[in-house]
Structure P
Amino acid sequence: MATSQIFKRYQYVCTSRKHILEMLEDRGFDISELTEYTHDEIKTMLTSHTQGKFESKSEVGPLDIFLEKKNDNETGEKEKIYVKYRLDDKFKRTTNLQLQITEIFENLLTTKDTLIILNVGRVLIKPGAKEKPSEDFVNSLLSKGHFVQLFGLENFLFNVNRHVFVPKHRIISKKELHDFIEHYSCTLKNIPTIKRDDPQAKYIGLRPKQVCEITAVNLTSGTTVRYRICVL
C-alpha cells in the first residue's frame, strides 16, 4: 500500500472514530471507556490491527469495538454490538467475509445482537437502483437471523444525525408499541413504513418490524411526532 493511502486510511480511522462512538452512544451503549484515546494511540491500534490481520478474523482486534448494554432488554438478555474494522476499500462479497460473519455469530453474538462491518469507502444508498449487491447480501444474512450493517469510514467523517435540523429517531419499546396501538385503535398495517436502509433508520439500528418514533422541531409548527414501521 502506498504511503499516501496509508496516511489517508489513518486520517479516516481517527476522524470517523468519534462519530462511530456517537452512534453507539445514541443506540444506548456506554462508550465512556473508549473516548479518551489519542490519535497516536489509535494509530498504534491500527498498526497492530493490520499487522495481526484482524481485518479478516472473527476475534476482536485492537481497533474493533465490542460493547454490551448494562441494562437488560425486554427479553432479559443483554444486547451486544460488535464493530469489526474490516477496512476493505469497498464492499466485496467474498467467501472470507461470509465465513467471518458466520464465526462471529457462532462464537460472539446472538440473533438479538448487531454486527457492523466497517470498510473504507462510503456505503451509498441509491433508491431504485437495479443492482444493490451490499443490500442483497445484508438481506440474505437477515434471513438467517444475522443482523449485519455495512458502513464505510467515509460515512462517519461527520455526524449529520446530530444536526439540529435532523429529526430525532428513536426505536420504541414493545410496551410503547402496545400502548400506541391501543391508543389509536390501529394495527401494524396502518403505520406508515420506513426502509431499513434509510440513513436515519440505519443509524439507530432499526430492524424490520420495529417501530421508530420521529420527533421534529420546527419554528413554525412546533414539535411534531410521527411513527414509522421498518420494512426491507
Structure Q
Amino acid sequence: DGATTVLMGRNLERLQEAARDIDGAIAVQCDVTDPAMVAQAFDTAREGGKIDILVNNAGIASGRPFHKLDYDEFRRIQNVNVDGVFHCTKAVVKDLMGGDYGRVINIASVAGLRGGPYISHYCASKHAVVGMTKALAVEWGQTKVTVNAVCPAYVETAMAENAIKTIMSNTGRSREEAVAELADMNPQRRLIQVEEVAETVAWLCHPNSFTVNGQAISLDGGAP
C-alpha cells in the first residue's frame, strides 16, 4: 500500500498495457542483460522516489535434451535469469542500504531446488538465483534489508505453455497428456495461478515479514 510500482521489461507496449491496470504505475523499457540500460532504467524509476522494493521477475526458459544443448543457448538463459538478477540488484544497493526498510524478492523456481529433464540450463540458472539469494541474506543480515526467493512450480503462464509444447514435441504426447504431466508434478494436481505467486510476494513486502530472510519459498502444492 502506498508504493509506486515501476514495471520494467523489453516490450514497452505490453508494459504500458499492464501499467494501466495499476494505479500510478510507471512503465520503463529495460533489457536486464544490458548493465547500461539497467542503470538508466533505475535512474528513471528514482524520479518517483527512493527504491525500497525490488522484485526480480525477468526470466526465460527453454527445453532441450543436454546432448542437444549448445553453449549459446546455455548462455542465453543465464544472461537473463542470473545476470539480470545481478545487474538489477546492483542497481538498487545504495537505495536499499540508505533506509530503514528494504526488500529484494527473486522469482526463482522449484527448478532452483531440484532437477528436471530437458532443463539442465534452466535448473542451473535458478539454482544460481537461490544461491545468490541466500548469500546476500547473510551478507546483509545486519541491515534492514531482507532477500528471499519465491520458487513456484509450473504457473499458468506463457512459460508453462512453452513447456507443454516442448513435452509434446519431445514425447509425441497429446496436449492433454502434456498438461497433465505438468499438473502431476504438484500433489494438488494443478498448475499454480499467477495470483498465488503475487500474494506471496506481497506478504514478503510486509513490514511484519522482516524475520523471513534468505528463504527459498516453494509454491508447489507440497511436492517432496
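One of P, Q was used to calculate mean count of other Cβ atoms within 10 Å over residues 61-68, giving 13.2; which?
That value comes from structure Q.
Given a computed value of -10500 for helix-only ellipticity at 222 nm (-39500 (n - 2.57) for each DSSP H run of 4 or more, over all residues; to 500), which structure among P, Q does it belong to?
Value -10500 for helix-only ellipticity at 222 nm (-39500 (n - 2.57) for each DSSP H run of 4 or more, over all residues; to 500) corresponds to P out of P, Q.
Thinking of P, Q, which structure, once log10 I(q)/I(0) by the Debye sum over Cα atoms at q = 0.10, 0.13, 0.18 Å⁻¹, for residues 37-156 alone is computed, gives back -0.33, -0.54, -0.93? Please report the intermediate quantities before stating the final value.
Working: P: -0.33, -0.55, -1.02; Q: -0.33, -0.54, -0.93.
Attributed to the structure labelled Q.
Ranked by distance in nm of label points 7 Å out along Cα→Cβ at positions 165 and 197, which of P, Q sits at the highest value?
Between P, Q, the highest calculated value is found for P.
Output the label of whichever structure in P, Q has the greatest value of mean count of other Cβ atoms within 10 Å over residues 5-12.
Q
Hey, Rg and Dmax of the Cα atoms in Å derived from one of P, Q reads 18.5, 62; which structure?
P
If mean count of other Cβ atoms within 10 Å over residues 181-188 comes out at 10.0 when worked out from the coordinates, which of P, Q was used?
Corresponding structure: P.
Throughout, read-outs are computed from the coordinates displayed, never taken from laboratory work. It should be emphasised that the depicted structure is a prediction, and the values quoted were computed from it without experimental measurement. Cβ atoms are built from the backbone, for glycine too; each structure is taken alone.
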